[in-house]
1. For which of I, II does percent of Cα pairs over 24 Å apart, for residues 105-208 alone, calculated from the coordinates, equal 32?
2. The value 0.95 for FRET efficiency 1/(1 + (r/R0)^6) of positions 57 and 201 (r between Cβ atoms, R0 = 25 Å, to 0.05) was derived from one model only; which of I, II is it?
3. Once distance in nm of label points 7 Å out along Cα→Cβ at positions 25 and 249 is calculated for all of I, II, which comes out largest?
4. On mean count of other Cβ atoms within 10 Å over residues 41-48, which of the structures labelled I, II is highest?
5. So Rg and Dmax of the Cα atoms in Å, for residues 169-224 alone, computed for just one structure, reads 12.2, 36; which one of I, II is that?
6. Starting from the value -9000: which structure in I, II was helix-only ellipticity at 222 nm (-39500 (n - 2.57) for each DSSP H run of 4 or more, over all residues; to 500) calculated from?
7. Which of I, II yields 52, 46, 40 for Cα extents along the principal axes in Å, as computed?
8. From which structure (I, II) was Cα extents along the principal axes in Å, for residues 49-176 alone calculated, if the value obtained is 49, 39, 26?
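A short reminder: the numbers here are calculations on the coordinates, not readings from a lab. Just so it is clear, the structure is predicted and the values come from calculations on it, not from any experiment. Cβ atoms are built from the backbone, for glycine too; each structure is taken alone.
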Structure I
Amino acid sequence: MMSRFKKPLEDFLASAKDFAVIYSTSSAPLVSRNTRRICILDSSFNPPHLAHYAMAREALQYQFESKMLQRDQLSFVLLLSVKNADKLVPQPASFEHRLAMMQLMADYLHENLDVDVSIGLTSHAKFVDKSVSLLNYIRDLSIEQVKLTFLVGFDTLVRIFEPKYYLPDKLSDSLNEFMKTTDLFCLTRPDNVNSYQNQVDYVRHIRHGKIAHIPQAWSDSVHLFSFDNSEDIDKLGSVSSSAIREALCQNPDQPVPVIPQIRNYITENKLYQ
């Protein structure tokens, strides 16, 4: 499976493209005339895990703009940046393993959530640039009026609104168009009551103009959610790829919160040992 992504990855790295779709669960294109919203899960996928699946499930069930979209109006993208801010030299072998696991997750999402899923590559590190590259891809297909929705954790939400990443420009100028075309669907971490309340307060403070560098209107594009049932909170509330890698490094045979297909792939390829 890993080898199927070797050439598409190499071709993308050698090209001038900043976004490309390299796999889809359907023969249909990423967007069609019916598509109204694309949900994008951007991660290192090292490895993909059950919290990723749960975020996708919640986003697809969420009533954005107080209405539920039909499945043929929704599309889903697992997005991998092959040029992140901390590692300027791509490592194709590592990316190939991640892409193989992303395919397993894409197929699982498609089968269980009844949604078309694509795997996308981007050369960008910042969300604002990723958004522009996707919108340009969509507009090249002569399709308009598609809303992008990035699924993010709370720490990522705070980083997106951190002014230092956009200097010397102002945050409000840098993200103005981004916040018009993009929603942020944010998973809150219920580590403890105080932490959860701080996360809720952060968005409330934006809404009431208490964070000077963030325009109040942007709060309309930020959608907070947390897992409702205690089982999800207990199992998924603190899941992270780094914690999974650390656990497997200590004991390759111990259970970890990933789908069975990815668990088998990790074992067969002796990853994270």
Structure II
Amino acid sequence: MRVRGYVKKGKNKYYSVWSTCAEIIAWNSKWKFAGYSKIHTDAATLYFSTASKLKQKTVCVNAGHGTKGGESVKTFCHPDKSAKVTGGSTAQGAVKATSINGGTTLSDGTPEAKATLKLAMVVKKKLLKAGYNVLMVRESEDSQIDNIGRTVYANNNADYHIALHYDSSSANKGAFYISVPNNKSYRNMYPVSKNWKKHNKLGQNLIWGMKNAGVKIYGNGAMAIDLTQTSYSTIASVDLEVGDKRSDHSGKALNKIANGIVKGMNK
């Protein structure tokens, strides 16, 4: 699908141009792990880069949260229905978790979902310019796709999955990624067993890129948590906490984060 739009050039002149090519991707119930998702009525959009040098890779940019009603629905934490091995937003030992929660509220009153969406749109633009195709699973205030659904969309239409979040702490502690816990049973569980090294490598690269772009990093840049996202991911996948409730989320700060993400992808 291609869409014609208008670009303003000069004071009163507008020129008709073709937008970046894009494809609307509908949910496919035959995809692996699709049956574990409870909310997936919305489609995803795949944008194709028109850069002069293409990377031939697709990055799923997942603006964390933003699914109305998601907190009232439960899904299995793991595809084998085993219990979580760490705590987090869902307690250790739980078998089911909220399908997708509403997120935190930043110190200035901005909902996390609004901040992650704003960042995701900046990241999308910069990745396309850098030659990556971009799969977007949320581009509005409400996307009816839960965490497993977003992961399944990414698994089947992208090479990398980056979920953007802000941590619920209030220390302005910096950015970090959620690494795969060093737990034998968890790392032996499919699909974690086949992909956990790729998850951690992607996270390390993104933190490296962000650090080099001048983004504040928390500790060594990693925090091990058993996440639904990585539990169902069959591609390199990471939850990237770009800051916390007190972090700067101005346009300048978002550009710095996005530049770091591109640097990390290019590493």
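1. On the way: I: 37; II: 32.
Answer for the origin of the read-out: II.
2. Details: I: 0.40; II: 0.95.
It traces back to II.
3. Details: I: 3.2; II: 2.6.
Comparing I, II, the top value of distance in nm of label points 7 Å out along Cα→Cβ at positions 25 and 249 belongs to I.
4. Details: I: 21.6; II: 18.2.
Comparing I, II, the top value of mean count of other Cβ atoms within 10 Å over residues 41-48 belongs to I.
5. Values: I: 12.2, 36; II: 12.9, 37.
Corresponding structure: I.
6. On the way: I: -12500; II: -9000.
Comparing all candidates, it corresponds to II.
7. On the way: I: 52, 46, 40; II: 62, 42, 35.
That value comes from structure I.
8. Numbers: I: 44, 41, 32; II: 49, 39, 26.
This value belongs to structure II.
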